[in-house]
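Q: Each in C-alpha cells, the structures are laid out below.
Every number here is computed from the coordinates shown, using simple stated rules; none is lab data. Values in this document were obtained by computation on a predicted structure and should not be read as measured data. Cβ atoms are built from the backbone, for glycine too; each structure is taken alone.
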Structure I
C-alpha cells in the first residue's frame with residue numbers, strides 16, 4: 001500500500017492593508033469603510049495625523065496605523081464627523097484632538113472630549129500640505145491642500161463627494177445632498193471663497209470623506225460648476 005503524502009495546508013491569503021497609499025502623493029494614505037473614508041497624513045515628525053477617523057476601529061486598522069508611524073493627532077474636520085473620535089482617542093491615548101473653533105462646542109458636547117485649535121497643526125504638516133478653512137460654513141469644516149510636482153489634491157469633507165464605489169457612476173464630483181442645507185451659513189461668502197480657491201489651486205485630485213477619489217485634469221471646471229450652482 002502506497003502511503004499518501006499529507007496534503008499541504010492552503011496558504012493563507014495575504015490580508016489587504018486597510019490604509020493604502022494615494023497614487024501620486026507621498027506620505028498620504030486612505031482607507032474606506034462602506035461609503036466613508038479617512039486619511040492618514042505623515043507629519044514632519046514621522047508620525048500620523050488621522051483626518052476624520054471612521055466610526056469603527058478594527059485591529060487591522062489599528063495595526064496599519066502603527067505600521068505607518070503611530071497616530072499623534074486626531075483631526076475632526078467638522079462637527080458632524082465625530083462618531084469615531086472616542087474609539088480612536090482610547091486606542092491612541094497620547095494623540096491630541098484638533099478641530100476648528102466653530103466645530104469644537106458641538107464636538108465637546110457630543111463626545112465629552114477636549115479639543116485643541118486646529119492651528120496647532122501649522123508647523124507640523126510637511127511644507128507641501130496646507131490647511132484650508134472654507135468661509136461661509138456653519139460646521140467648522142476644514143480641508144487640506146497637498147501639492148506634489150504638477151499635481152494638487154484637495155481633501156474635503158461634506159462639501160463634495162465622489163462615486164460610492166469604484167465601478168459606480170458618477171465619476172465627476174457631486175455636491176453632498178445635505179450640504180447646502182446643513183453646511184452653508186452664508187452662501188455668497190462661501191461661493192466667493194470657493195471660486196477664488198479653485199482658481200488659485202487648480203486641484204487635479206479630489207479626495208472626499210464621501211466616495212471614491214477623483215483624478216481629473218478638468219476637475220477645477222467641474223468644481224466651479226458645482227460651487228456656482230449653489
Structure II
C-alpha cells in the first residue's frame with residue numbers, strides 16, 4: 001500500500017491512532033516505512049478514558065508528528081456523554097500544547113463545542129480533519145489558526161457548499177487527506193480507500209481552484225511541513 005501511494009505521488013503519510021493500542025501500532029508502522037509518520041490519539045467514541053501518561057510517553061517518539069485523532073462526536077449514539085467527551089478532549093488538547101504537537105480534530109455535530117475547546121488552549125495548532133461544514137464554520141476555524149483538511153467527500157456531486165469552501169480556503173491553510181479506509185471519492189464508493197487514492201480528491205481540488213496538480217502538490221507539501229513540523 002505504501003509503495004502504491006509513492007508511485008501515485010503521495011510521498012508522506014500520517015497514520016493516526018484511535019486508542020492507545022492502535023497508536024502503538026501506527027508508531028511501529030512509521031518505524032518500518034520512511035514515508036509513514038504517526039499520530040497518537042483517542043477517538044471520542046471510545047468508552048474507556050484516554051491514558052494520558054501512556055500517550056505522552058508514546059508521543060515522545062521521533063516518528064510522532066501529531067496528537068490525533070481526537071475530538072467530539074455528538075451524533076454517535078454509542079459515544080460517551082457529552083460532558084465526558086469534552087473533559088477528555090480538554091486533557092488531550094492540553095497534552096498537544098504541552099508537547100508542541102498539532103492536533104487532528106474529529107468533529108461530528110459539535111462544531112461550537114470544538115471551537116470553544118480550541119479557544120481555551122492558547123498556542124494550540126492543528127487541522128480540522130475531514131472538514132465537511134459550510135463557509136461560516138470554515139471561517140471560524142480559520143480564524144482560530146487551524147487548517148482545513150478535505151477528503152473524498154468533496155468529490156460527491158451533492159456537496160456544492162463544501163466545494164465553495166475548497167475554492168475560498170486560503171492557500172496556506174489547505175490540506176488534503178484520504179481518511180483511509182473511509183472517505184472514498186465518489187467514483188470509488190464501496191471500495192476501501194487507500195493513500196494512493198488521494199489523487200481522486202486532488203484532481204478535483206486543483207480543478208476547483210483553477211490550478212495544476214503540480215502547483216497543488218507544492219502547496220500541500222509546504223502546508224504539511226508547516227503544520228506537522230517533525231515530518232521531514
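Q: Comparing structures I, II by volume of the Cα convex hull per residue in Å³, which one has the largest value?
A: Working: I: 167; II: 117.
The structure with the largest value is I.
Q: Of the structures labelled I, II, one was used to calculate helix-only ellipticity at 222 nm (-39500 (n - 2.57) for each DSSP H run of 4 or more, over all residues; to 500), giving -6500. Name it. Let's see the in-between values first.
A: On the way: I: -6500; II: -13000.
Working through the options, I get structure I.
Q: State the single structure among I, II that was used to calculate distance in nm of label points 7 Å out along Cα→Cβ at positions 94 and 118, giving 2.1. Numbers along the way, then the final one.
A: On the way: I: 2.6; II: 2.1.
It was calculated from structure II.
Q: Assuming 0.30 is FRET efficiency 1/(1 + (r/R0)^6) of positions 110 and 150 (r between Cβ atoms, R0 = 35 Å, to 0.05) as calculated from a single structure, say which of I, II it is.
A: Numbers: I: 0.30; II: 0.95.
For FRET efficiency 1/(1 + (r/R0)^6) of positions 110 and 150 (r between Cβ atoms, R0 = 35 Å, to 0.05), the value 0.30 is produced by structure I.
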